[in-house]
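Read-outs: derived from the displayed coordinates by stated rules, not from any lab. A quick note: this is a predicted structure, and the numbers were derived from the prediction, not measured. Cβ atoms are built from the backbone, for glycine too; each structure is taken alone.
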Structure I
Amino acid sequence: MDWIELTVQTSNEACESVSNILNELGANGVVIEDPADLIREKRDRFGELYELDPSKYPVEGVNIKAYFLNNTIWPEKEQKIKQQINKLESYNIPLGKNKLVTKIVQEEDWENEWKKYFKPAKITERFTIVPSWETYEKSSPDELIISIDPGMAFGTGTHPTTILSLKALEEVLRPNDLVIDVGVGSGILSIASVLLGAKHVYGYDLDEVAVKSTQINRDKNQLENNITVEQNDLLKGVHKKANIVVSNILADIILRLIDGAWDNLLEEGYFITSGIIEAKQQMVIDALENKGFHIIKINQFENWISIVAQK
């Protein structure tokens, strides 16, 4: 399906009014490129810093981008957009350059554009994450390769919380361990556990998209017989006797998981938690110790904390 990408170069004062015009005429939301953003520190919702490309921003004013179906009524709609934007001057709203630029884009371009930026990454001494569409040769016999297509599920493996979880698994997992992965995401920790020697992994996630993504990635890594993944709310109704429970989720959810982890662990089993911000570290430690866990190790990467506790 072809779409029209419309870019309106206008002033900061006209930004809100122009955005409203575009939305009222059928745009499903707008993207605003404001050069002021270039001087602000950017963090995504999970804490990762990212950089903006200055070449995509106007020298003055703002760019407002919107997308419309490329159909027979587009020429008429484009004229309406121009007329309504020009009319703003009668309300003493300066329009700046007031330039409209259009180009045709294909829907599949949006679906695949992000793949350009997901490349093989060595994230620990042993693990390398490789996009499923990339060809990659091991650099050493000991290197462990996880092939991943994250799809719509969170997790390309490069986030600090995932790296902390992988390093903890490298330290405590022993051959033939049974592992439970709570909040599987795209399946990275489940796959890693098998590659480290786990005899079987049971993965759970409340999000059906994450479950499907993990199943796909499990199969890409030819581990259909080693990983069982199901949709479930944490460990409610689960009764296993595992050597390790690993969970890379938020601190507040970890608190709800502690009882289930305890009940599903063997004596001396390990509970690996990650996704904990510094401000909530002590809260999680206190809850683990109150349950009876012994804190074995606390690791930190940037502002993220991982805790290894033992039953």
Structure II
Amino acid sequence: MNYPLSKNGEWLEFDFQDKKKIAKVARNIPEGEDWLKEINESNKNNLKIAITSDYLHVRGSLIYHQNSQKENEYKVFHFYTCKDFFITVGLEMNDLKQKNKMLHRMQSSRNGVENFCILLSEITNRFLVRIDDFEVQLKNIVGKLQRNNNKNKLDQIFRYRQKLITSKSLLIPMEELINAIEETFLNEVVKTLEFNRVRLRIKRAMTLVQHYQEEMETLLHLEEAISSYRGNEIMKTLTVITTIFTPVMALGALWGMNFKHMPELEWKFGYLGSLILIFVSTIAIYFYLKFRGWTGGILKERKKKSLF
């Protein structure tokens, strides 16, 4: 599909199936054959620049969508950008919600580099929308963590963290691409409105991702601290309970034996004496543990809103 937006800065857009049209165009542009070979062989992020006295251009491939749960599920498009025009291959226009506004902005730009910057700006905007959605999800998981802390919450935290890492991995090549455009065309684009807009938009997206990534790491450390504390409290509780009831188990095992000669069986007040001994020894161990401070807060009631 062809988008001739203006005399200067024409946008040529093709599908992967338009191999003959792409080959025809490639034969008429500098280093087009090399670019055509890269399209056929590369399906990952790729970036190359050409700086000569005769021509300047930036070309390569860019992954603009990635499923955070499935590594092999992603979308990539190839591009070739110079001052007079820019070409894209494999970009799905339906993924761009503000397509009409984007095309309208391109009509008033001066060259292909600026038009390409407008396209990158719209792609970056998709990341910003997803980051806004992530912010809502992050607030929800923090609220759920305060109410209840379990394995499902930890699983959600790791899935959200994976989404952040995926977004960052997509933004880094875009950051590299905008730097390559600046390196190639210098003052021709550095002072233009569209270049600075996309540069700042990518910077804003990266800043948000890094901010939420730090917040997510803090949340993971908090989750680990809560889980560790609760695990220690459980083990401490089990240890204290086991220690307190040691006299019951020991004396019960002793008098549960079936030897023929056991003098305690003939005592008149043996049963009452054993109960008193068990009770006194249990209470004595409890107060000893409490006196030493070994029971901690395990016998205290947990506050309703407490994370611990």
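Some points to look at:
- FRET efficiency 1/(1 + (r/R0)^6) of positions 128 and 256 (r between Cβ atoms, R0 = 30 Å, to 0.05) - highest-scoring structure of I, II: I
- Structures I, II were shown, and distance in nm of label points 7 Å out along Cα→Cβ at positions 200 and 248 at 7.1 was computed from II.
- Winner on distance in nm of label points 7 Å out along Cα→Cβ at positions 88 and 112 once structures I, II are ranked, highest first: I
- Parent structure of the calculated result 25.0, given that Kirkwood radius over Cα pairs in Å is the read-out and I, II the choices: II
- For helix-only ellipticity at 222 nm (-39500 (n - 2.57) for each DSSP H run of 4 or more, over all residues; to 500) computed as -21000, the structure of I, II it came from: II
- Ranking I, II by mean count of other Cβ atoms within 10 Å over residues 80-87, the structure that comes out highest: II
- Per mean count of other Cβ atoms within 10 Å over residues 176-183, the highest-valued of structures I, II: I
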